[in-house]
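Below: a set of structures, written as structure tokens.
The numbers here are math on the coordinates, done by the rules we state, and not lab data. Quick caveat, the model's predicted, so the values are computed rather than measured. Cβ atoms are built from the backbone, for glycine too; each structure is taken alone.
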Structure P
Amino acid sequence: MNQTPLSLEHFAPARRQLRVAVVTETYPPEVNGVAMTTGRLVHGLLELGHVVTLVRPRQGAGDTPVRDARFEEVLARGIPIPKYNHLKMGLPARSVLNRLWSVQRPDVVQIVTEGPLGWSALGAARKLRIPAITEFHTNFHSYSRYYGVGWLKQPVEAYLRRFHNKGEVCLVPTRALADELSKKGVRRVDVVARGVDTALFSPERRNAALRARWGVGPDTLVVAVVGRVAPEKNLDLAIRAFEAMARRHPDARLLFVGDGPSRAALQARHPAHIHAGMRTGEDLAAHYASADLFLFPSVTETFGNVATEALASGLPVVGFDYAAVAERIEPGINGWRVPLGDDAGFVQAAMEAAATTPEAFAAMRRRARESVLDADWRVIAQNLVRVMDAVVAQHEARSVLESQQTA
């Protein structure tokens, strides 16, 4: 197999309609970054004229597959994920996929998640000699220390390395993550960035009535944290940073948007904060835009879509210097970034944000919005198609060469 990394600048435009099989264990209406990203890219592939078969676990008893001219869903069996019963882990489906892809052969298989369903999809693609692209979305190996199973870090890393090396190329959202995976032994890694829906996430969705329900006035500082409420999200640091800010703004409020295994305990320990729970669509966008500042304390992200959603909503961001923050935050321009793991620096940056004058803060809010206006999902989908087209072309060239050698 050719070990040369793919490079976006050498990709030719897509030359034909591609038949793409997308395999994922999470998909809208499920609410998480992987589901949202996958939904956006599937929509983008369809808008660009390609044909998509989506393989995913059945999300509930009433879940029925969608089918139309260029899009078909195939529902696999799944089991609830512990502590996330609304999400399903796909069970192995290699024999089903072998039969399906023998009849409806895709040009390329895009494997979004690394669970049992994804592993079986890799096996089926390799057996049928269909090129497969894998994606790295979640730092599962980094989560282990937050759940008391730090001893699993190395075995999980080994599994992920083996998984991604079975594909033609592993896609990641940032160059820094590509370099990190390459150092850990993933042989072929390339970058397809993430987009943000700037029509949905917008300062124009700021809602005075929503702020009134939170019990805050027009000038009250509302600091937002959006995402899964779970140990690996480092939420205690957000609370420490907010408490430091509140010494300067005693009427400030901390807003948590999201759900997860730690929500009940967090709400019991900190009842004075605003706990909005899970929000989606325009309601989620209004929660972003009705806040004033975004804290992003997580140190386990592969990207962090919430950071770009916050920026699009006009919120300056305080975060660690990696993933989306490293890609999008210019210190003093649209937010603050500190070295990864520097908790004291994070708190200090939050205090600096609290000390910013109203005029300077208003300018930062405008620049926050402007800083992500180039992150259009259609462009991201086009880049993904270029990767797929290159992978298919390389696969076909190898097949021709092998045929000639055996003739």
Structure Q
Amino acid sequence: MKRLIQFLDTETNEVLSRLREYGEAWVVGGWLRDMIIEGNPKGDEMDIDIATTLMPGRVKEIFPKSISIGENFGTIGVRLESSANRIWEVTTLRTEQDYSDGRRPDDVDFGVTIIEDLARRDFTINAMALDKIGEIIDPYDGQKDIMDSIIRAVGNPSERIQEDGLRILRAFRFMSTGKGEIRKLDVSLGNSIIEHLDALENISKERIGSEFLKILSGNYINEIITSMKEHGIFDTILPEINIKNSYNFTNNRIVNLALICSDTNIDGMGLSHYLMDKLRISKDDARTISILHNCRDIELDSSIESVRRFLVFHDKGTGMMIIEYLKSLNMDLEQFISGISSIDSPNIIKPLADGNLLSEITGLEPSKRLGKLKDWLFRKQIEGDIKEIDSLLQVLNEIDWKGSNPEYWEGMEWP
């Protein structure tokens, strides 16, 4: 294998050099793992983690612009004067005491060796370090497990999981980091996950949601979701959802989240509220989930009128996600997409007739009836591609706006 130090960028080398003036320092973590897997750098801005013999206070003295990330646990966010927007996480070599809350160590001990520090890591593929001459320190055969496409715990898997229950989800996420193939869970790790599912109950919903969305952003989603089901993960994190994974998943994690929930018999609002509670997804993501879920059983109207409403009612980003979602549900979208292609993308379009004008013409006072009439007329404006107010007002003759029930007037929406 090529010496990986040649792929370290200039700024990282500066950080390492300054640390090594006063102590020792090693590159650890995801950059090293991914470089071994991929064999080439992913760019200067990729996060690079560093382990050092220096105490946190000394690191801050060397790099005055640094910030405290987890100083009690030895981690400082190092910033260079020349690159204030980039942060290197520099952590003092440590061992960890008991995890009584199943989330974080009760205490840490500094002043240990790099071998002792690597022993506290979660998986063998993350328990490696790159030294100053480019040699890889690999006491747990992480490189072999990378080559064999195996996710294996460092030491006793039950102990690693009970230390931090989030490692259960991290194990599944790392299944997608193989080069050209999915990784498999080591048998003992898989058995320990099943045995200690209750460890997830100690983890905040925010952390669970963040880790799960990373899984839905990766590769091999079908296979990983299948494995998660086999290990009982969803009985703990999403117990009321009928998880389905026989789809062509997309590159969009929110679309993918909607897809795995699409077989659940609940309306969009109900599903979005549930996911906000269980996974702490954002309000914007919840709104998108609601829209997508409500589209799962639609009879797609591919008329030009429907296409025009679609383009105006949904912003471009949401519209693209709806298309991806429906494609993954194997709906026939050929005619609908052809209709989209035939229309110039509309700018923001507002109703030609506002409430004041309609009130003056019809004599209706401000009311629900007037609001419904305005919305119905806006729909007609969009469907007919009407540009002039006089032409739009002629459409009022198509409806009994005085006597009919406004609840039956179709408003401006899609679907």
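Ranked by Cα Rg over 2.2 N^0.38 Å, structures P, Q are led by Q, which has the greatest value.
A value of 9 was derived for relative contact order in percent (Cα under 8 Å, 6 or more apart); which structure in P, Q was it taken from? Label of the source structure: Q.
If mean count of other Cβ atoms within 10 Å over residues 238-245 computes to 19.8, which of P, Q did it come from? Going through each structure in turn, the value belongs to P. Computing Rg and Dmax of the Cα atoms in Å, for residues 174-341 alone across structures P, Q gives 17.4, 58 for structure Q.
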